[in-house]
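I've put the structures underneath this note.
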Structure P
Amino acid sequence: MTMEHVLISWIGGNDLQAHPDHPKHHQGLGPLLSTLKDRKYARAHLIYNYPKKEAASYLDWLQSQVNTKIIANHVKLSSPIDFGDIYQAANTTLQTIWPTESEHKLSILLSPGTPAMQAVWILLGKTRYPATFVQSSIEQGVQNVELPFDIAAEFLPELTSRAARQLTTLMADTAPSTAAFDTIISNNPNIKRLKEQAATLASRDVPALIQGETGTGKELFARAIHNASPRAAQKFVVLNCGAIPKELIDSTLFGHAKGAFTGAIKDNKGVFEEANGGTLFLDEFGDLPADAQVRLLRVLQEGTLTRVGDTKEHKVDVRIITATHKSLSHAVAAGEFREDLYYRIAIGVLKLPPLREREGDLGLLTDKLLERINTEASGQPGYKHKNISLGAKKVILNHDWPGNVRELHAALLRASIWSTQETISEIDMRESMLDSVTQNSSLLNREIGKDFDIQEVINDLERHYVLRAWQQSGHKKKLAADLLGYNNYQTFDKRLIKLGIE
C-alpha cells in the first residue's frame, strides 16, 4: 500500500473569512487553505462547530481550490473553550478514521481554533493517535512543529504508578467513562455497567476474558479496552483461534524459522511478536487445542517464546485479551481446557448479554445501525437514504436475534438494498430476515451428559419468553402476566426474581 499524507484540522474563523463572499472577508488564504496549497495531502479530515450552511459554502470553495479530498464533520460544542466537548469531538473523529488512516502519515494542523483545541490535539497526537504537527502563519508560512517532550515516556509512568495506588478507590467507585467506549451503543443498565468495568480494566495491564454469544460485541469491547489503555498507540492484533489449521497453530502464534517445515522460506514472526508492546486479541479462545494451550501458558508465564524450528528465545511484552462463546469453566470441568491457563487469562472477566436480554436497546441499535448504513452507502450510485417504518420496527422487536447485533446489522443492510422506497416497510424487513435456528429452538438439541441440567434448560426457555413478554407489553407487568398465561402479576414478579432478571 502506498503511504499517503493525511491532514486533520479544525476549521477556524480565519479560514471561513478567507472565502471571497464572507461578510468579513480578508485577503489571506487562512491557515487551512495555506497548508493544503503548500503541501500535498491525499485527504483532509476537518471538524467544525459553525452553522452547517455557513460552513457548506466555505467547504465547496475550499474543495475547488485544491486536489485534496475534503471530508468534513459537523460537531456540537457548548463552547469553543470547553475541554470536555472538544476532547469528545476530536477523539471521536480520530477514532473513526484511525482504522483506515493509521497506516498513512497523519499530520495535525494546530493553527485553526482556540488554545483549548490545540491542547487537545497535542494530547491525542502525542499519546493515543501518533501524528506529526504543523502550523501555518502569515509571518512564517507552513512549518513542522517539534514538541520537545514525550508524554508516554515522561509522564505516563508516574500516572500509571498513581493509578496502581488508587486501585482500591477505582474498584469501589464508579469508573469514569471514556470516549474509547462511545462506539458501544446502549441504554441498557447492564451494558453501561460493563462499559464502566471495562474502562477500569483498561487502566490495569492484566489479561481479560470476554464471554458472550456470537455477535454480542466481544471484539468491540476488546478494541475499546485497548484504545483506552496505555498501549493504545501500539498495535491491536486479532487472531481467530478457531480458524487456524491445527498444523499451523504454533507457527501462527509463535512464528517459525527459515526451513522449519516445507514452505518456510524465511523467518516469520507470529502474532505474539507482531503485537509486541500492544494488545493481542485471541477470539474463539475455547477452540485452542490442548497441546497449544501448554505452550501458550509458558509464554504468558515467562514472557518469552521460541519460534518453530529455532532455539533462540524472543522476549515479548503483550497484553492478552481473549474471547469465547463457550463456558470455559465447564470445559475445565470436562477436562477439555487447562485449568492453570484458565485462571491465568480469566483475571478481568466480562460477560456480555445477548441482544434479546438488552432491554431497550433494539430500537436504539436499529436507528444507529441504519444511520451507519446510510452514511456508508451515500456515495453509491442510485442509493436512496433509508428510513424505517413502525411496522418494520415491530418486526425487529418481535424477533429473537440469535445472531445478536451482527445479525441485526446484516438484516438492516439487506433491507436497505432490496427496498425500492425511501422507507423500509414491514414486508421489506420480513424478507430481509434469514431463516435460522434460534437459541431457544436449540434447547431441544442439547447434549445430555455430565453437565446437563434439565432445570437450567427449563429456566432458559422461561427466561426467553418472560423477557419477550416484558418487551411486547411495553413494560406493563399485568399485561406481561396475561400474555404468558400467569394468574396475576405477582406470579410474574416471582418468576423474575427466581430467574435472576432485574
Structure Q
Amino acid sequence: MARSFPWTEAGLPADAVRLIRPPGPRPGIGIMHLGLGAFFRAHGAVYIEEAMAASGGDWGILGVSLRSPDIRDGLNPQGGCYTALELAPEGPKARVIGSVQAVLYAPENPQSVLDAMADPAVRIVTLTVTEKGYCHAPATGRLNLDHPDIRHDLTHPLPASAPGYLVRALQMRRAAGHAPFTVLTCDNLPGNGPLVRGLVLELAERIDPGLSAWIAEHARFPATMVDRIVPATTPDDIARVRALTGHDDAAPVVHEPFRQWVVEDDFVGGLRPDLGAVGVQLVRDVAPFELMKLRMLNGAHSALAYLGFLGGHRTIAECMADPPYQDFVRRLWADEIIPALTPPAGVDLPAYAVALETRFSNPAVHHRTWQIAMDGSQKLPQRILGTLETNMAAGRDSPGLMLAVAAWMTYVGGSDEAGQKIDVRDPLADRLRALSVGPPESRVAALLSVREVFPPTLVPIIAPGVTAAFLTLQDKGARGALMVATEGRSV
C-alpha cells in the first residue's frame, strides 16, 4: 500500500525553530548509502522517497559518512530530514525530504556499519564516494593495491575503504546464509557497475577466493547514469532556506530543476523500489546514456571549470555569460564531442547540447568552477581523454579538448593568471605541483608521464597538441586561448 509522508505532503512544520522530523510512520531500512553527500540527497534520495510514496515498500535509507562526522551531526538531530532547495530561474522552491532515516559515521564505529549492511532487510547498497573513493587507478580500472586504505583492508577485518566495506559486509552475509545485496553505484565512472564489480571481486579474491566466487555468482552490480547539477551548499544557502521556510536546517541541499536517473534493471531477486513509477529510466544497457553524459555534460563542465577558474570566473553561469566561453563550449560539443558519440536510442545529441547550455546558463545555480575542478586526476580520463582518444583514432582535430587538458595542467601548477595561489584539491596534488616546474615544454612532458592519468599509448598522440595549447594558454591567457581554439570553426 502506498504511504503518504507528512513531510512530503505538508512541507516544513510551521511550529519548529529547527527542522525536525514530524511524528508518524517511518519506512524500514531497505537501503544503505555509502558517502552520503549533497548529490545523493538531492537526487537518489528524492527519487526513493517518491517511489515509496507512489508504491509503498520499506526502502528507508541509512546513510554512512566515510570521512567526516559533519553530515551525521547535521542530520541526526533532525531525524534525517533536510530541505531540498530547487534553484529555478524564476525563483527557489523548498521541499523536505524524509527518506533518509539516520546517518552513521564509519570511522567512529566501523563494526556498526558492517552489522547494518549485513542485515538481510538491507537489499541495496548505493554509493556516491566520488572517483577517488573506489581506490582504483582510473587509467586501468584496476584496484590500486598501493592505496593505504586497500593495504589496510587486505589485513584488517574492519575496513577503511568503500570497496572494503562492500567486501566485508558481503562476507558476513555469506557466512550467515543470507543473500547478497545489490551494489548500486551512482558515481560518474564509465561502466560504473561493471567497474565496481571488478574492484570488489579483485579485493575479495585476495581475502578469500571462495567469497569472490560467491559474489560473482549471486551479487548484482547494475550500471547507472545520474544527472543533476548540485552545487556545494554554502552559508548563504542555509540563510536562504531559513528566510524561505522560517526554520533552521543544518544540512540543506540545493539543486537545479532538471534530473535524470538511468538504471540497468538487474537487482538481486528483482528487489528494488518502484523507480519506474517516478521517472527513473530502467533499461538493459546504460552505456550509451552514461557515455553521453560523461562526455557532454561532465567533459564540458571540466573544460569550463579549468579555463573559467584561470580566467577569473567563479561559477559555470559566469562562464556561460562570457561570449568566448559560450562560443567555446558550443563548438566543443558540435565539433569534438558529439562526433565521438553514438546517441542512445531516441536521443538527439544536438538537442541535448542545447538543453545543457540552458542548464549551464541558469543564473540561480552557483556551481563553482573550483568545486568541479576538484580531483581532476581522477576525472580527466573519463571526461576528456576518452573523447580525445576516439577523435585521434578517427583523425579528427580536437583543439578544444587539448586546451582543456592544458588548462588542467596549468591549474594543478597552483597559480592562476593573476599569480594568485590555487587551493588544488586532488589525491595527486603534491606530486602534480612538484612536476609543474621548469620550461613549459618540460612541464607538459612531466605531467603527461603521470600514468595514473595518461595511458602510455595516448601520450605520443596528444603531446604535440597539448604542448601547443599549453604554450598558447601561457602566452594569451584563458580567454585568448579560447578564441584561438575556436578560430575559423563553425557550429
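Every number in this text was worked out from the coordinates using simple rules, so none of it is lab data. Every value quoted in this text rests on a predicted model; they were computed, and no experiment measured them. Cβ atoms are built from the backbone, for glycine too; each structure is taken alone.
What the table below lists for this structure:
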quantity	calculated
Which entry (P, Q) yields the derived value -0.83 for log10 I(q)/I(0) by the Debye sum over Cα atoms at q = 0.09 Å⁻¹	P
Test item: distance in nm of label points 7 Å out along Cα→Cβ at positions 131 and 459 calculated as 1.8, pick one of P, Q	Q
At a computed 22.4 (mean count of other Cβ atoms within 10 Å over residues 331-338), which of P, Q	Q
Relative contact order in percent (Cα under 8 Å, 6 or more apart) - structure with the largest value, from P, Q	Q
Which of P, Q leads on mean count of other Cβ atoms within 10 Å over residues 107-114, largest value	P
FRET efficiency 1/(1 + (r/R0)^6) of positions 67 and 355 (r between Cβ atoms, R0 = 41 Å, to 0.05) - highest-scoring structure of P, Q	Q
